[in-house]
Structure 1
Amino acid sequence: MKDFKQIIAKSIAEVVNIDEKRLESYIEIPRNANNGDYAFPCFQLAKELKKAPTIIANDIKEKLHRDETTIEKIEVVGGYLNFYIKQVQMIEEVLKQIDVQEEYGKSKIGQGKNVVIDYSAPNIAKPFHIGHLRSTVIGGALYNIYKYLGYNTIGINHLGDYGTQFGKLIEGYKLWGKEYNIEEDPINELTKIYIRINQVCKEDPTVLEQCRKNFKLLEDGDTYCTEIWEKFRSLSLKEFQKVYDLLGSHFDSWNGEAFYSDKMPEIIDILEKTGKLIESQGAKIIDLEDKGINTPCIIQKSNGSTTYATRDLAAILYRARTYDFDKALYVVSYEQTLHFKQVFEVAKLLGLDEKYTKGLKHVPFGMVSLPTGKMSTREGNIVKLEDLLNESMARAKEIIKEKNPELEKDEVAKKVGVGAVIFNDLSNSRIKDEVFDWGQILNFQGETGPYVQYTYVRTNSVIEKAGYMPTITEIKFDKLLDKSSKNIIRLIYNFENILIQVTEKEEPSILSRYLIDLAKAFSNFYNDNKILVEDKDVENARVYLTYAVGKVLKTGAKLLGIEMPNKM
């Protein structure tokens, strides 16, 4: 497909003698189509060319060689150069590409590049609650989109299967294990033990000290502690898989924190050789004040056990060696911002190639809280993700029963209920905090997942009513020059660029917003134009455009982890 942005950048580069790629990065797509299909902001060059943006814009317009087969006209508005693409050509480019490309918008832009994405990472022996939903669906969407753009993508579920909490659970199990039916209901029963032992630890410091000793024994390979830990891990993973199956989540590696237990001595050894690892109150730390970080990074506690930071450093070293990554993304809440600042800074001391340390990136997201406040496993006030998804599917089933009693409800309810939850999470900027609200998640009106799914179903219904699908050779592209058709074409043309923007900002909400815009654009088109008409040329063009919308909506939703029902 013709890259109009590239064509424009090349023609400007010939006038101003500035790198074409750089110029291309400045080109914008105006929200309002009246301002053209592309806009070049000349203020970006004002300092360099020592001229006012309006003068630059007029100079470029005057000297620029316009490709008349592609560019209809160029206008100067303020300091902007607005480019209008020949509409019939754009319509032809888009629909021919829809015809030949089975997976529209798929690209090889990432070929030869490796991206590691660390996401989900629930804690073993704790409930998989709605606080884990964000990491799971944001990471899952990024995984799908990077892969679609040709990157070699590795999804890692860095399970929280190590740390002092296991010392606590081991102690609780030793004290009261026989009172709980762990085999039958592992997560709930282990949670009860965890809440109970935490309460005892608050009241009795000697018990807390014993819990810490248990974890040290686990690190040292104690048989009893290891056996209990393995049991907790195996039972937990079985429970987590139920949620992953509902969400359609996929991971290439399940190496959690424990996987790095035998790799941490090397980290301590490397850091000791740098002379930067110093002792402080019996612990071993890296002082980072000279890097503008006031809190030191603790590498080894005073009792000899390791920390999250040590394990993350071991993971960085392992992933660099194993996956040779260009980017390593950590989809973890913004509460861990300081932790990752420390770890990424200390990683520079591991003797790794600068390529790896530059590729490390924390992708933070806001917290999910209940209307009553923040969730805590210790306090026992959480909403389990499996319960949430089941409730969403049940509510979706009730709505579908009212709307379409003839439908096979269970399968549709699953797609709509789970899709509503995922889309709700991905529809706003990831950094925003989210108050969990049933009403919002299951609102089937407005800018929601079910609205996008319903629009897709409507495109299917139109094609079904038409009773045929025209071939691309039957399409007269000039029959789609009305405003609502052109708006759809413009959006579909921009699909691959939207996916690239997601990876540049690690922000799946860019795709969610795009799908809402496309669904709304189709709704306007549907209201403005009768699709099934006597004029066969008009009907063919409108039916084919309807098919194109459905194809892109389905592809975009799938990349977010949402399945489309055929009817609803």
Structure 2
Amino acid sequence: MVTSQPVTGGFNLSTVFDTVARAVPDQEVMVWREQRITYAAMNARIDGLAHHLVAQGLGCHTERTGSALAGHESGQDHVGIYLRNGNEYLEAMVASYRARCAAINVNYRYVADELVYLLADARTSVLVYHAEFAPQVAAIRDRLPHLRVLVQVADESGNDLLPGALDYEAVLVTPAPPAGMPTPCGDDLFILYTGGTTGMPKGVLWRHDDIYVSSMGGTVFGGTEPFESYDAVAEHAASGAGRMTMLLVAPFMHGAAQWSTFHMITGGGSIVIPDDVHRFDAAGALTVAIREKAVSFPVVGDAVALPLVEEVERAAAAGTPYDLSGLAAINNGSAPLTPSVRTRILEALPHILLMDAAGSSETGLQMSSMSLKGAEVEAATFTPQADTTVVDEAMSRTFEPGESGGWLARRDRVPLGYLGDAEKTARTFPTIAGVRWSVPGDRADLLEDGRIALLGRDSVTINSGGEKIFVEEVERAIVEHPAVRDVVVVGRPSPRWGSEVVAVVQLHDGASVTDEELRAECGRHVAGYKVPKGFVRVAKVERSPSGKADYRWAAARAVEAEQPG
């Protein structure tokens, strides 16, 4: 690693991409369907969109350094990215940063009112969207007074260009503005809107330098010290030491996908996208992974891992096994893997390393665990980074090893706040003994050996009869029954218990199981007071495209099927 001067103000993701593109211009950065795009080609496309944004007068209007901007405030214009996976998502995101705007991830499953809420909350100036979403954009554009620029990406939908909208490919040839381009810096904002599965989504504001170093490749995997300079990033990418191919099935609109992508970019690697970006096709994804010699396959909990391992098992049983000898690691994040699915993966693919990462939009990646065949780790138990620990209930001190029932917390490189919400910012990012922490609401125990047992998000914890019940623990217990394919556990109002535990269950096709059998299975893994009082069967458990449980949907199903408890 070279030892040139540190970057002034910290790393910016646009400059990171440009640095790697200049170091390995002919390497492929993305493969999708018939497209094989090199770093140099994508960098040129990014330039064109960035030129257009700057030509529209968009960018950074209030510098963070030396200004009175509070942690929950933004001094930049915001670009909404309303796209499915594809090269355009990465291009639009990086182009926003190059113009010193902040990209906003837009959930493509949102209905009109949800879209209006998010885009208005972010005061979105620009919206880059796939043509398939043009009818939704047309229906809401008059309700968004800050929206100035529409850029439409053509797709298979055949929808016409909206009046006043610009064609994406046409915009990419925009020349540099006569006054030149701004210089992105490490203080610029990386904004990640949370999913809103238990409430309305909030935009988490990060400095580029903090999110890159903590979670997006600025610190080499397994290392503790970040890169010292852009020259060091260029040298690393050119060396090929961290170069690999990753199959990306999670949607780019999810933070974990963006984090994984920039880890690949920092090493000069390639991101491969399955052909079908509308649904997860396990067979298609595996075929692409083999064809492109993918080494890493990120998954998001059982929602991706279960159909994946089912397809591997099916093919093996049929005598047509997939040749996954080149696959080195399956990386899980954002949603937990149940023990039974973890075991099945290691049985079907005994040569791979199965990695679990824990973190959130408000903390970034903060702890991990690794399992090998014959050396599986305990569920929901992780080795934390040096900046991660557990703080007490009152958020007044950090725990000593062996203490339980606290809050998972991270210090140092943490977000600035929530966009437009000073109160929530102060609550989530408290100062403890002179140190600012991020404490987004995950309950945890600090074990005697220094590892952390993650209990679950407090916002979906059930208080039943005075006992606190963590839903993820109950979900892991229920899904151990072989008839259960997926489950979400919620609380339902009860005159006797205050809130009673209810499991919304999806069974495997053709399977049947009684409530008594499910209670018995659950009772083998958790205390009796945690066992659900009721079970609601559904044809399919609803999850976000990232695999996270939709607890609002599950709670509504539980109430609809209410029985005396």
Structure 3
Amino acid sequence: MKQYYKNKYAVSDKGARDLTKASFFSLLVNLLNMVPAFILMIFINQTILGNVTSSITYYVVVIITLIAMYVILSLEYDSLFSVTYKESASLRISLSKYLSKLPLSYFSKHDLTDLSQTIMGDVGAIEHAMSHAIPKLTAIWSFLILIGILLLIGNVKLGLAVIIPFAIALILQRVGSNMVIKGNQIYYDVMRAKSDSFQETIELQQEIKSFNLSDEQKENLYRQMEEGEKTHLKTEAWTIITVASSTFFTYTSMGIVLLVGTKMLIGGEISILYLIGYFLAAVKLRDTVESSLYFIMEAYFVIPRVNRISEIKNARVQEGKDVNLKNFSIELKNVSFSYEEDEKVLKDVSFTAKQGEVTALVGASGCGKSTILKLVSRLYDYDGGKIIIDGYDIKDISTKSLFEKTSIVFQDVTLFNTSVMENIRLGRKGASDEEVKEAARLANCMEFIEKMPDGFETKIGENGAELSGGERQRLSIARAFLKDAPILILDEIAASLDVDNEKKIQESLNKLIENKTVIIISHRLKAVENVDKIVVLDGGVVESQGKHGELVEKSRVYRNLIEKTAMAENFRY
């Protein structure tokens, strides 16, 4: 049973054990609910026979039954709600931890709105199903099998009269289940697409308004909502048909029992007690099966959500062992990579970025420069070849060990809606306020931080909405100063800086890069003329590599880049 729960609902070992326990207590509750009917049958039997038991005996039995029901219901409640809520919290935490182990490539192929909906919405739906439906459904099936056997043992004809209508109801439910599951999956996909559209509309308000697309976007959202409601109604229609047809046969059971039982009673095959007992059993089973239908529908409802969570858990994580790296030269050997299966971005790229040197990657847009930085920092894993640091293939190094030794400043800066101080402190969580301020000074941030209302304690808005592009870039550079890691990766860090600030940053970087392995990308070739090595990329391959003077002589691509850069400088205004 535990393994079934793990496979079916993507819960943990502890969650599976708790669901099994909840199912057991729910079964006991169902069995105890039959006790009042048995007491009534005994009372009727003894009344008919004229051998009436003392009323005290009935009182004692009723009191014992009530106490037993109170204890079992308390245990069931605790196992259904308290425990399953803890499992949902555990599921969210485990999902978050698992997502943290996935490569960046996973997130580039999956919408972030979808992932956040999975962690919050999908887990919430599974939580409700675990506490209200799944254990009870298992208990009901066990209860029906047990009671069915007992009814057949007591009297085959009456037992069949009770069981057959319920069997037909369950078969009809099973026949309609495929359409219900399919409808739930379609509705799930539609709802996710709608959430993505709302998220996109919120994020792109500036573009939507500047291009006068508000009315068009509103119509698109309304259309999606209408389509979603149509899909929802179709799904609910199948649910109603399935439940209604099944419910019809649960009610016929009582009539069939009375019809068959009356005929047998007239023929002297059974006593009135048997007829009453089987009729009460039919009533109880009707209530039980009716409730099971709603539990089944909820279980079907969460199937797409369970599948989505299972998909995340089955995604390939980045593995590797913890390594204490001591040498930080980076060697690429015949590295190849593609974002899509049929289109290679890098083809047999080979070069070495030595410790204590600055290696610049240059080339036209789309040649693979930023991709190399993502591979070196293991934000993505390469498809072929090797990237070696200190004798280790970086695929064999844990991301924790690698990230501890790497500072990354990408062109697209991500900041959090918290204070300037805490945004910079992300570079090194244990840094003191003074160390954070020193990093900000080195990154030339003090000029704009001192103008803020609360200085370093000023909140900067979602992704630094209150800052300019250059200010966001400098905060990101300050993180790198604070971390002071031996591997430094810089991707177009001067793209949003004016000439004066670029010069100041360059002066600070000269202090930061000492004895480090530095890989840098810059479209401003003047900024990389004096680096130790320049790697020229063209269409995903290394066209040439060397110092500036050498490349001017031997590299056609490099000369072409210099000419285009000069033309761009002449047209700048």
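Sorting 1, 2, 3 by mean count of other Cβ atoms within 10 Å over residues 91-98 from high to low puts 2 first, with the largest value. With respect to volume of the Cα convex hull per residue in Å³, for residues 107-218 alone, the largest value across structures 1, 2, 3 is given by 2. For FRET efficiency 1/(1 + (r/R0)^6) of positions 339 and 539 (r between Cβ atoms, R0 = 25 Å, to 0.05), the highest value in the series 1, 2, 3 is held by structure 3.
In terms of FRET efficiency 1/(1 + (r/R0)^6) of positions 331 and 451 (r between Cβ atoms, R0 = 30 Å, to 0.05), the structure with the greatest value among 1, 2, 3 is 2.
As an exercise: P(r) over Cα pairs in 20 Å bins from 0, in percent, calculated from one structure in 1, 2, 3, equals 20, 56, 23, 1. Which structure is it? This value belongs to structure 2. If helix-only ellipticity at 222 nm (-39500 (n - 2.57) for each DSSP H run of 4 or more, over all residues; to 500) is calculated from each of 1, 2, 3, which structure is the one that comes out at -17500? Working through the options, I get structure 1. Here the criterion is distance in nm of label points 7 Å out along Cα→Cβ at positions 203 and 259, and among 1, 2, 3 the highest value is seen for 3.
Read-outs throughout are calculated quantities, based only on the coordinates presented, and are distinct from any laboratory measurement. These numbers were taken from a predicted model, which means no experiment stands behind them. Cβ atoms are built from the backbone, for glycine too; each structure is taken alone.
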